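Several structures are given next for inspection.
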Structure P
């Protein structure tokens, strides 16, 4: 397939038989359109139904099925996929979309023929559709897995239909009645996005819209939860992660900070009485996978970022579960301090400790990533307390102690970068992309930051690293691969895979932002993963990928971080003061 871009849309030109999978998500459901007129996944949050299948979609003209090599163009943006099929004397245009709040799929088909023709649509979603409404007589019978309709065309004819799992034909008919308005809303949602001045090309516009909607579409209001789920695969149970959501909300600062505020409120309910934070909070506010080392820091950091960029200082006095938000931040940091030793650094107890973002790798002892987050959380706590007229000097002193220890224990002068982790006499001295936080948070001075970023250019940017054998696929998350026997598990036990050399688009974006702030070339890490995946036939931002393994996940929320980078190009560093001094 040929891939191009038009007005922010991702456009493919190919043939009818070719899959063009496109994930869309909303408050109540997640769907994957297959680019052939059907859908391959449908997950309904409200009903709990989750279907993965290959649907049947057959289109006939005058009794003859359109062939596999019928010319096809698809266009994708926001929550909508368009398909255009073209023959010698006809054209069929199809729009498939979902809306933010409806638990239903909307489809419009337009038929154009130069002479009188009969078109027949035969569709089997692969499961029972309890509710269906069609703007034309339809022989669909409840309980059947198929429906069909016929259209006589001479000139132009349109058919609209809606299907849903809510088992309410009247409600489905109401959605059909409002179809025109729903379609306008789907288009307007894309057209109304303010594109930043840093976007220069049609491909960059498509990248921006794709990543912005990647984040936005994963916002859910389900049960008690109001926040960003990690992705389409994280809805059973519905849950929101501390670390994923920190990076996911970054594009919201240029668009809608109220969603960040909602996210913080939900995460606040997951903080235990002793300050312990789980990996995620479920829709009933119960904990999911407890005791992670990065979660408390992310909570404090997100609270600071929100107040710092919105100016909403009164939010810190809001009470959640009987405690002020400010005191919840203090409580989360108290738990972190219990995990430190005499150096001031967090010490990850071993031997099997995977409790941070790299949850398929046992990184024990002092882990640069966790220490950088801890330093930043201490820094943020000082700023928050000072802004509220309270004494933050204790946290300021602790932050300086941690900064000194990071630079003393984890910097490798010979290699010119911060090592991954130090565990007693063992040092994992590979270069991990997550250590870029030391540059973003001001832990590294300018000289060390420059040396580290140069090392990342040479080792992690695959276009430059000719020691690795997989070719150019963007930014590796770590190189060389983990050397300690048994350090990496499951997918990550294989090189180039997951946490052991895979490409994570959100880390590529954060690394790109650090390069931008340092005045270095940043477009390659910001954009290369997008182009690479489009040409592999992956049309929505995924969690991670590898050149020699199966790509992972579907629409993954934190992969929207690239939109944040475009938003803050040409502005002061996001991590520097805005309102709070």
Structure Q
């Protein structure tokens, strides 16, 4: 991919690759009879895998860190040498894993990391100080180019040789390296902040969702607080879609096998679908997506060019079989509520409709304060035609050029990535970054040039002839599961008032103020504000701390003075005490914030 290629050409990549070698030297000095395998740079750092005579401990990690920094301070030059296979075997004759890699290099099938290659490479080593490694590079000129204070060893984990559980288990040391200590400190801060913001942790603490083994892995149960967030997202999306001319539809959760054969999903997507249910002499599948249903809805009555574009949206639940090892909180689930829609348009309408979806993304970015994003334009690869992709190269090339032209005419920056398209057409995937710089894949905007024809979809054009529409699949808010997981981490659970599950909590000073608290709550609820009463027996200070922990935007303390003045004492979740405010004034304040989605 283009981003990976840029990273591999960067100075930071060289620093991390070189730091991995230096760390390997430190480990082998501590364990001279150990075996070292591979140590590539990865996103934000590097790792190296070892076969050692004993299990590493946290204390070992500290010692390896100290040795690594000492070697870095030695300013040793990295020297490259091209070798024959026999010369390489002589150097690494005691290193069984390296010998296996040399065999792969000699045959031309694999590189020194065990990755398949298209052509036979050179066999090369890099030496610094007394340490020599089988490696193609690149590296820094010498270890003095790496700031020792900007390198940190992070953790120890298990790993199988070449990722195969049938192979020996190794010990993997992860590390990170940066240009400066300040960059390292910022990265470590982001890691700690990410732990605090982890949607799995906060989702539990804030009573948003849960999983239950009796229900099944990857099948989230939305608690009342989570259901509120879903409803708010739907209301936002429906409002924006009504303004953009969408029509809401509904479709069943399962359908006959023939529909997915016709759409092409079964041949291309079967592994991600749940197995069929046999009934009434046929097979039924639980739906992994809404597309085929929407095609049928479009085809339910004759269409004229005057009807187009037809924009159909649905918030239906879909089910996909994700492997157990790939499930991850709300980010990878088996039950998902799609922010789904399909736009049927003529070729002449395509650019306007496609860019209207992109504009919708931009509006959502503004609402959710998403400042960093990348549009990834995914295209086909010729070698995948007929296997991974619909076998119609002229249509692929034509449609991809239509997307390019639309994005360029709209002045929208994008990166183009080959061999990542949907099986039926090119797409724009949207990568976004949260407030602490964590990357998420959220939205998608896909072009389907194939399936409308398979379903016999058509409209009567202005010449009175039948014409097949293009179909745009779009999901600007992803699934509710992934979107909410992102928002939890983006806001650290401190949701804007409009989407906060509980917007205000009434805190009576004593039980004598309970009735008044319930009266105010009733008035707030009638005004559209989600409010609760802290009616437990704890002290006022404890109730305030509990509300702050639940990240409730407004805490309204009520006592004798507030009862007499028909007021509340307003405290904000950040600790600000705004003092007494009339109830009606608070309602205006809260509703203005809700209405503005501030």
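Each value in this text was obtained by applying a stated rule to the coordinates, not by laboratory testing. Nothing here was measured: the structure is a model prediction, and the numbers come from that model. Cβ atoms are built from the backbone, for glycine too; each structure is taken alone.
Listing for the model above:
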{"quantity": "Which of P, Q leads on FRET efficiency 1/(1 + (r/R0)^6) of positions 347 and 563 (r between Cβ atoms, R0 = 41 Å, to 0.05), largest value", "calculated": "P"}
{"quantity": "Structure responsible for 1.04, with Rg/Rh (Cα atoms, Kirkwood Rh) calculated and labels P, Q on offer", "calculated": "Q"}
{"quantity": "Answer label among P, Q for the case where mean count of other Cβ atoms within 10 Å over residues 91-98, calculated from the coordinates, equals 21.1", "calculated": "P"}
{"quantity": "Ranking P, Q by distance in nm of label points 7 Å out along Cα→Cβ at positions 307 and 467, the structure that comes out highest", "calculated": "P"}
{"quantity": "Comparison of P, Q - label where distance in nm of label points 7 Å out along Cα→Cβ at positions 379 and 395 is highest", "calculated": "Q"}
{"quantity": "Which entry (P, Q) yields the derived value -9000 for helix-only ellipticity at 222 nm (-39500 (n - 2.57) for each DSSP H run of 4 or more, over all residues; to 500)", "calculated": "P"}
